[in-house]
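Next up, some structures in C-alpha cells.
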Structure I
C-alpha cells in the first residue's frame, strides 16, 4: 500500500513539472519579453497595434501613445495596445552604439 501512494505522489509531481515547463515557463518568458518591449518604446519607432494598425510613435507617456499613420492621421492608443515594434527609431539606434 505504501508503494502505491508513493507512485501516485510521484505521478502528480511529474505532471506538475511537465505542466510548468510546457505552459507556465514559456508564458512567463513571453510576458517578460513584452514588458521589455513596452518599456523600450520611444518616439519614432514603427509599431503594430493589437488591432493590426501599422504606425509610427509620435509621442508617448506612461499610459498613452499618439501614433501617426502613413496618411498623416494621428491616433491616440493605450500604450499596452502596441503589440510589436517593427523598426526602432534612428535616434534609438545611435544611443545603442
Structure II
C-alpha cells in the first residue's frame, strides 16, 4: 500500500492506494501514529485509490476513531468505493466512522 501525507489548512490528508489488510495495516498504523496521538488532530483519509479493507484495517480505523474521541480529534474518510462502503455497512462501521 502506498501512503502520501499532505497538509490542507489544519487537516492532514492521507492519500491511500492499494489494500489495507493484514500485511499493510501494521505499517499504516505506525505511519499515522504521530498524527492521531496529537491533541485535537484532524485527519482526512482519502480512500479514492484504496481497493480493499480487511478486518485488520478495520481494527486500525477503530483505534484512530477511539483516539479521536479521547483527544478531541477528528477523522473523516472520503471517496469510499462501493465495495468498501458495503463492508462498513455490514460491520456497523458506517455508524461509527465519519464517511463523506
Structure III
C-alpha cells in the first residue's frame, strides 16, 4: 500500500523507570520529526495510566518507517526502551477514509 502509514506505539514503564522512559521517548521526537519520511511524530502520556506512553506517528510509507528504525537515534533508544518498558506494542494502520 502506498498511502501514509500510521503507527501507534504504546509503552508501559516499569515501576521506577517512568522518568527514564519518558526522557528517552522525548529525546526521539526532534530527530525523528526531522526525517524526510516523517509526517507526524507526537508523544503522549496516557490520561488514565501514568506509566503508559503513546507515540502517534505517521510515515510516508513502510520504507520511511524502516529507515527511521535504522537511524542512530532510534537504535540508541532501543536499549533504554528494553530496560525501562515492561510492555511495548505497535499497531500499524492505513487510513481508509
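Bear in mind these aren't lab numbers, they're just calculated from the coordinates by the rules spelled out. Owing to the predicted nature of the structure, the values given are computational and were not obtained by experimental measurement.
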If Cα extents along the principal axes in Å is calculated from each of I, II, III, which structure is the one that comes out at 74, 32, 20? I
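Which structure, out of I, II, III, was relative contact order in percent (Cα under 8 Å, 6 or more apart) derived from, given a value of 47?
Working: I: 23; II: 26; III: 47.
Going label by label, the one that fits is III.
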